[in-house]
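Please find the structures below.
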Structure I
């Protein structure tokens with residue numbers, strides 16, 4: 001039991017009403033390690049559930065629009081765009097997301113949610129081939145706009 005949490009009971013959705021609207025953008029990435037067999041099946045369109053990359057791309061875009069519904073303290077943001085791209089490697093797939101809006105709060109969570117759901121969608125579509133997969137490196141690469149300004153992740 002985590003008794004120390006009881007000291008700080010409560011939750012608050014931050015009021016962004018007084019904040020200035022600015023152009024905001026966030027870039028996130030994730031990587032799913034699937035192995036050579038699954039990469040081959042994806043490239044040759046031999047996955048029973050269909051085109052893995054196309055479905056994962058749509059899932060990632062849909063997830064960016066539903067972030068506020070999935071993460072309790074996120075605001076409902078009117079997104080102006082979401083792009084999901086994939087880089088296939090020997091044993092993994094890197095997923096990139098760029099999310100944009102004109103608003104009072106940033107889109108970091110939307111970008112992170114989109115790559116996470118895209119990775120989980122890939123897992124779901126190929127799990128009949130092998131369940132020996134791992135999703136790693138879900139991270140924010142860059143964020144622009146807003147009071148805190150520009151952020152760019154350094155090398156890890």
Structure II
């Protein structure tokens with residue numbers, strides 16, 4: 001694989017962080033390549049009492065993109081764990097990273113499961129999963145969709161790696 005970005009986009013509590021870690025390990029094991037992980041959570045203040053709005057995410061987009069480019073200089077690729085909820089966030093991300101090959105993965109699971117996971121996690125404002133599920137952008141045009149309810153993180157990672165080849 002060439003130096004590239006694997007962009008995991010899905011609602012809050014869809015399993016992107018677990019999937020990122022599994023995918024990173026699988027790529028290292030199968031391809032002997034180092035992929036770094038960068039998460040939107042690294043840039044946002046997560047709280048059970050504060051709602052994260054689209055404007056909050058857009059405000060940190062440049063920092064996330066700058067950090068992504070910095071990590072790409074040090075690694076063979078990166079995995080971005082993101083919750084993109086508007087066209088302007090998506091366009092900014094794609095434009096900022098246009099010099100790299102972006103493999104776009106839609107990470108999904110049923111809304112009831114998202115709500116259950118969110119309740120179990122207790123580290124986000126309740127309702128974040130449902131809101132991000134509703135507003136996730138883009139709605140279509142992904143290279144691949146994986147369902148973390150129907151398949152384990154390991155199985156989803158294998159699907160991604162096999163589809164990328």
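Table for the structure above
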quantity: If helix-only ellipticity at 222 nm (-39500 (n - 2.57) for each DSSP H run of 4 or more, over all residues; to 500) is computed and equals -9500, the structure in I, II; calculated: I
quantity: Highest-scoring label, criterion being mean count of other Cβ atoms within 10 Å over residues 13-20, among I, II; calculated: II
quantity: Per Kirkwood radius over Cα pairs in Å, the highest-valued of structures I, II; calculated: I
quantity: Which of I, II leads on distance in nm of label points 7 Å out along Cα→Cβ at positions 77 and 93, largest value; calculated: I
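Taken together, the values in this text are just the output of simple stated rules run on the coordinates, not laboratory data. Just so we're clear, the structure is a prediction, and the values are computed from it rather than from any experiment. Cβ atoms are built from the backbone, for glycine too; each structure is taken alone.
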